1. Suppose relative contact order in percent (Cα under 8 Å, 6 or more apart) works out to 14; of P, Q, which structure was it derived from?
2. Looking at Cα Rg over 2.2 N^0.38 Å, point out which structure of P, Q has the largest value.
3. When helix-only ellipticity at 222 nm (-39500 (n - 2.57) for each DSSP H run of 4 or more, over all residues; to 500) is computed for each of P, Q, which one produces -16000?
4. Out of P, Q, which has the highest value for mean count of other Cβ atoms within 10 Å over residues 41-48?
5. When you work out volume of the Cα convex hull per residue in Å³, for residues 105-168 alone for each of the structures P, Q, which one comes out largest?
Structure P
Amino acid sequence: MKIDQISSLTGRAANLLSKMLELAPLLQYAEFRKDYSTGINVPDKSTFTGSAARAVNAPIQKDNQTPNPVTVSLALYGRELGVDDLYKKDAELSGSPNGLMRWLDRQLSALAVKLANEIQVDMIQGTGTSNRMLGLGNFVKDAAAGGQTAALGFTAAEQAAMNTQVSLQLNTTANQDSFIETLFKKLAEVPGANAIICNANLASRLTTIAKRLGAAGESINTFGVPVTTFNNVPIVSVDTNTITQTESDGTNNDCTSLYIVRFAEELGVAFSTNSGFYFQDFQDYQSSPAGVSRMQFFLNLVVERNDALRRLSRIRL
């Protein structure tokens, strides 16, 4: 489900979520699935032998499968906004409580955007430690198997196979064409890919290349927002805080990465949550002498197949 479908949007929550989606676009494309605070991820590692074809009266090929579930605990993200009762009484004296409410609306919007940006950054950069979720960039690191950290039921070797070190600077037509060949190959390795996630710098360069090759297009996503596509796959452009332009290839420190993703609740990449966007508005009475509004997300990364994600790293512009 999309974040607006899985969240309970009452009162001001819907308006706040719309601001989050506008300024943290990765939230528009991610899929979310309901799960408990300590849920499970069951990667699909089915193995099959023989052939499905058979002779008349011959037995059907049977392959016994053994699930390998691993636990996934939700990471907790939240922020509060407080306003002392003193300022409420000022508003009453002025006869303009609406002015206070408009100010609170602005502050809530700013807080929502701050929280959304933190969530978006950790969807990519989250370490899975220190109370943070696991992000795509740490689930599949720019490293060989020895540099990976096995997670979500996948081995380090399986995670390393999801990464391709491009090692190209996209400043010549020849390098751009070589990069596009790699991109097409990796898109083919992610059946049903529905997002190419990269920072705004690389998204701009990719769009320029796509226009030159006739592979550029435009679509409308489920939130009614126009999106540029490459070979009909949406390009999700995020800021350089989310996907940096300072990754290293051992020599240069101006590299970045691109992620090809199949977002799906089953057999894809998703974020488990038991809350979606959880918003609690100001109350008329509270235990402290300051009114408090609170917004939270409880979520973490889940990946169910090794063909749901590819990372292309060491890309220079």
Structure Q
Amino acid sequence: MLKIKVNLDKKSLNSIINDMQIFKILKKDGSINKNKFMNLLFENYYKDYQNIKNKALEKANLITQKYNINNYNLSCDLANELCEIEFISSENYFDNSLTFYLNNHNEFIFNNINSGINYQAASSYFRNLINHYLLLPEYKRECIIYRKNIDIINECIKNKTCLTLELEKRIFEFIPYKITTSKEELYSYLIGYDNDKIEAIHIYKIINVMPINKPIKFSKDQIEILELNIEKGVQFAENRFCEAIIEFTKRGIKLFNQRYLHRPIPIKMDGNCYTFYCSFGQLFFYFISFCGEINIISPKYLGQKIYNEYDKYIKKFNNK
């Protein structure tokens, strides 16, 4: 196995460590697994990064040709500088490091695409690869880390066939419809049917995927409810939606305008009284933190569930 030490600025190091945590690339003891993450990142992203380098080399060739310089090594050096220059500023110092080991398979790939590379150049290569990866939005970075599973899932969606999913505590047959993102474009989810129940599964929770040669077909009604779930908030996917009428205080309206994460979209606004049509789970998850700043006119069971949740925590606190 090949040992790699990458010199990074503090912000990039913190960001890549954060990705290891939020994408759940962890050891059995719950600590981050740097080796596994970096091997997944390299294996699933090196071709994309190579395309970035090739485009930079094209630009470098145009520059050298402009000055009638025919020197391939100079063009390569200039291309490397073009890849790195956007990450260099007076505030960036590469005084932090990330050390990991490439497995034998990835070491073979790395040595083939970077023949004759020295230790310092290897650090620069991975620094640029990491920084270009970090330029992508979070959900795209997640898709890179879990690319193998996503490719299998997308192939089943394309072929309109079922698959078997392995999660931490479940192995079951699933009817895949689409891989999509939350409205906030934070994470990616696989939405489809577990028997007759709509379910959205966060991509990082999928351990293994196995295609099944079993054809599937969605009815018009099924497609409509699946697309409605995607529109409203895929992470709260349910078979049925409910209509809710909620009255806000002035501070409640201010909170509603400020708290965009997982916010349901009102279908009607009448003064301080808003009407929503979405999953019960989304309503409960979002409005539970509003405390006395809302009056839930309907459905009554939403208000009762929020009350029960507060009551449970109050009793737990009083029993301490």
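We did not get these values from a lab; they are worked out from the coordinates using the rules stated. Please read these numbers as outputs of a predicted model, since none were measured by experiment. Cβ atoms are built from the backbone, for glycine too; each structure is taken alone.
1. Details: P: 27; Q: 14.
Structure Q accounts for this read-out.
2. Values: P: 1.17; Q: 1.26.
For this comparison of Cα Rg over 2.2 N^0.38 Å, the top structure is Q.
3. Among P, Q, the structure yielding -16000 for helix-only ellipticity at 222 nm (-39500 (n - 2.57) for each DSSP H run of 4 or more, over all residues; to 500) is Q.
4. Values: P: 14.1; Q: 18.4.
Structure Q comes out on top.
5. On the way: P: 103; Q: 144.
The structure with the largest value is Q.
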